[in-house]
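Trainee: Multiple structures follow.
Bear in mind these aren't lab numbers, they're just calculated from the coordinates by the rules spelled out. In this text, all values refer to a predicted model and were calculated from it rather than measured experimentally. Cβ atoms are built from the backbone, for glycine too; each structure is taken alone.
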Structure I
Amino acid sequence: MKLKTVLKKAITQYNKYRSPEVTATVLSMNEKLFEIQFIGPFCRTCGFYDYFDDLRVLLEDYETRVKIAVIKEIPKGALVQFEVIE
């Protein structure tokens, strides 16, 4: 399955169960990297990084392995860059 299709399905499922606490949006992507914006009133003191890892685990259900490459905190959430693992 193409990465674009997998991301669309995974983000839809992710947001179904986590929004409005946190909402994920694809900002950019290519064959090896993609950036997701996570926005919402979610907890930033404990488990902040778990929200990003949840998407990584969800992508494994679609047979897409990724690792978190960069996390940039922003005022209402984070921008997270994921790298596809071959």
Structure II
Amino acid sequence: MWLINKSKTLKEYIRNGKYAWPGGYPIYFITDDGEALSYDAVKENYREVLSAVKNHDNNGWKVIAADVNWEDGFLCCAHTGEKIESAYGEE
């Protein structure tokens, strides 16, 4: 898990893409209220997420960490409801 406590760190994760390097494992984001957000949801709502990180707003968009979804084949994005790809989990 990688902590995101500055807007600069968030920007780096978005620029690097939806897969961790090395390895190509799928990344997702964790909000301050413990919800999971997909890379695509964070990218599509980047302004809201960036504002929440910068201003420490606890409005559901404040991302505090990024992580690899190793094995949870049922992990879903809190915003879209879509499954978040896992590296090794069964579908």
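Trainee: Identify the structure, out of I, II, from whose coordinates distance in nm of label points 7 Å out along Cα→Cβ at positions 52 and 68 was calculated to give 0.5. Don't skip to the end; give the middle numbers.
Mentor: Numbers: I: 0.5; II: 2.5.
Traced to structure I.
Trainee: Upon calculation of helix-only ellipticity at 222 nm (-39500 (n - 2.57) for each DSSP H run of 4 or more, over all residues; to 500) from the atomic coordinates, which of the structures I, II produces -10500? Could you put the intermediate results ahead of the total?
Mentor: On the way: I: -10500; II: -8000.
Answer by label: I.
Trainee: Compute mean count of other Cβ atoms within 10 Å over residues 28-35 for each of I, II and report the one that scores greatest. Kindly include the intermediate steps, with their values, before the conclusion.
Mentor: Working: I: 13.5; II: 17.8.
When mean count of other Cβ atoms within 10 Å over residues 28-35 is calculated for I, II, structure II comes out on top.
Trainee: May I pose another question? Rank structures I, II by distance in nm of label points 7 Å out along Cα→Cβ at positions 36 and 60 and report only the one at the top, that is, the highest.
Mentor: Numbers: I: 1.4; II: 1.9.
For this comparison of distance in nm of label points 7 Å out along Cα→Cβ at positions 36 and 60, the top structure is II.
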